[in-house]
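Listed below are the structures to be examined.
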Structure 1
Amino acid sequence: MPKKIALITGISGQDGAYLAKFLIKKNYQVIGLERRSARSTNWRLEKLNIADKVIIEDVDIKEINNLIRLFSKYKISEIYNLAAQSFVQSSFYNPIETAQVNAIGVLNILEIIRNQNRKIKLYQASTSEMFGKHDKSYQNEKTLFHPRSPYASAKAFAHYTVQNYRESFGLHAVSGILFNHESPLRGEEFITRKITLGLAKIFLNKKKTLKVGNIYARRDWGFAEDYVEAMWMMLQAKKPDDYVIATGKSYSVKQFINECVRSLNLKTKWVGKGLNEKLINIKSKKILISIDKRFFRPSEVDNLKGDYSKAKRILKWKPKTSFSKLVKMMIDSDLKFVKKLYQ
């Protein structure tokens, strides 16, 4: 029996790399898409020892004709659309590019499936950022969206378009509303990795102070490798549907920092208020963390916490990695990374 062929857009990102590893273990042939202008390299695939096990195609999902040629080249069974302008802060300064990739790119894929082969299954990476401003203690599949960034608005367009094509044309097209998920493979521009890498450098005397933005924003943080399994489960389900994937627990950025400090066995205390709040090393009296208003978003999402009970009930999925274990994993990885960097 020939291998199933899975297409992963954005394969060089955190989720793409973990998903590729997962699918290879499931005996898929994995085709990965990367656009020419992407700043990323395939270091994540190399770190997971799978770089030679995937086929990389140089295609931008904004270019529909190149996508059509790709679909003609391979007999694709499943598509995992993870390609995105995924940094929320950047979307405020590049809203048109964000919309073209995160919204129109998805429409391109759906149109090709509709016209070429409606048996192809599609997973779309939606995001908890779509919930934005809300008054709920938890967010689930029925919670209304109130996007607070161009990134979230474009993702909401894609989410509803997937839903529309599923209902209109009978496609097995689903969206995973994934809450924040992190790992040692997270990009350095994201707050969690910025913190673990920054504190690792401070701990090893390679950096003096780390500047961050809003430390009171709360997020539901899980482990990316747990979440990619849920993506696959959605495409194996008999009935296509959308699912929230989360841990059901939320922590502030400040709590994330405190957990990092615990992992490093540092004795610290917070002093000051507002923009003058700082994290001080009790022993050395040095400032480890300070607040910089340049890193605040124009409009903030204050608190996100997911209700994944539907995924638990139907897909039999649940998160495996605790918050403290995730933080320790990232800190330990960055300590090794920094030591190697300055050898």
Structure 2
Amino acid sequence: MSVYSIKGKGWRYDFTLKGERYTQAWFKTKTEARQAEAEKRKEVLEPQKETQTLTDMNFLELVNRRLDHVKAYNSAKHYDDYRYMAKKWVKRWGGLKCAEMTQDMIEPFLLDERNKVSPYTANKHLRYLRATFNFGKKKRWTTYNPTDGIDFLPVEKKPKYVPPPGDIAKVIAVADRDTQDYLYTIHDTMGRMSEVNRLTWDDVNLKDRYVVLYTRKKRGGHLTPRKVAMTERLFQILLRRHAERDPDKPWVFWHTYWSSKTGAKCVGPYKERKKIMRTLCGKAGVRYFRFHAIRHSGASILENNNISIGTIQRILGHENRSTTEVYLHSIGDSEREAIAFLDQTTRLFTHRVSHRSEYVN
């Protein structure tokens, strides 16, 4: 169905022609949506008769098309972040056309408004805005990017906090059994929260003792699988959960929740579980950390035990080695040996200078 309605918003058209997707919203009536769809199809099939220049696209329409693309090709978390920021852009510039957007409009928004939250926030808005206009240029809907002349703000980079294994153990100890299983799965696979949330029983191979985790954090947004071997502990956890599972539920971890869209209770996999970590950390009496820090901790433990960075990279599911290096916070033997050599050499020269001074006196 190329024309459909969304309750409370209106009608939109959405169709694919010549390998390209076209969508526009929100029309008051179905007739208006169908008429707009017909005009768009004609425009695509007869480009020489176009009456609208490339730079005449509304900024709101560009944002909506970008959001549709992100939803189709990226993770739900990335889409939610994009949509949150896009609401702020549209509030300011939703009535403008892309050709009317200027650097002088965008810079005050970043420097005077978003920078008050943090430079990280301002830079994130700049990065996503730039990607939105570049997307428009790639599709030939716009001809320039008004963010090209804007520099990223300087930030104070600090090492990410990596909880010691003892603190992770304390947090898991105070959790209920289902949450313990969830945390151990993240810990023993070094998986992302979204990957564990997506885990189904079809992804669990108890015979050969491995799980398949899927991520969209790859070039092109493809949902890419990787196999991760089970620890003995994880094998026993999944073996028990498989025996106790509800055959009607395909997910390894699921919950019952209230849906604001349907106004009823629903059953499905988790999307976010961030709040529980603050509760558990407080209960365990340790410094607050989130699920992602458990991945960092696991990577540091492997590095400390001389596991190659290539192996760590494959377990973490990173496409680039540089991304894996960000996860490795430990000081290795080579660094310690270098500092020890520096210390030894410095002490030797200090001793010689001190000895000569005493001899002269």
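Comparing distance in nm of label points 7 Å out along Cα→Cβ at positions 80 and 288 across structures 1, 2, the highest value is found for 1.
If helix-only ellipticity at 222 nm (-39500 (n - 2.57) for each DSSP H run of 4 or more, over all residues; to 500) is calculated from each of 1, 2, which structure is the one that comes out at -16000? Checking each candidate, the match is 2.
When P(r) over Cα pairs in 20 Å bins from 0, in percent is calculated, the result is 21, 45, 27, 6, 1, 0; to which of the structures 1, 2 does this value belong? Clearly, the read-out refers to 2. When relative contact order in percent (Cα under 8 Å, 6 or more apart) is computed across structures 1, 2, the figure 17 traces back to 1.
Taking mean count of other Cβ atoms within 10 Å over residues 8-15 as the criterion, the top-ranked structure out of 1, 2 is 1, with the highest value.
Which structure, out of 1, 2, was FRET efficiency 1/(1 + (r/R0)^6) of positions 176 and 312 (r between Cβ atoms, R0 = 30 Å, to 0.05) derived from, given a value of 0.45? Could you put the intermediate results ahead of the total?
Details: 1: 1.00; 2: 0.45.
This figure was derived from 2.
Set 1, 2, criterion mean count of other Cβ atoms within 10 Å over residues 104-111: the highest-scoring structure is 1. Which structure, out of 1, 2, was Cα Rg over 2.2 N^0.38 Å, for residues 144-247 alone derived from, given a value of 1.38? Derived from 1, not from the others.
Values in this text are rule-based calculations from the coordinates and carry no lab data. Remember, it's a predicted structure, so these values are computed and weren't measured experimentally. Cβ atoms are built from the backbone, for glycine too; each structure is taken alone.
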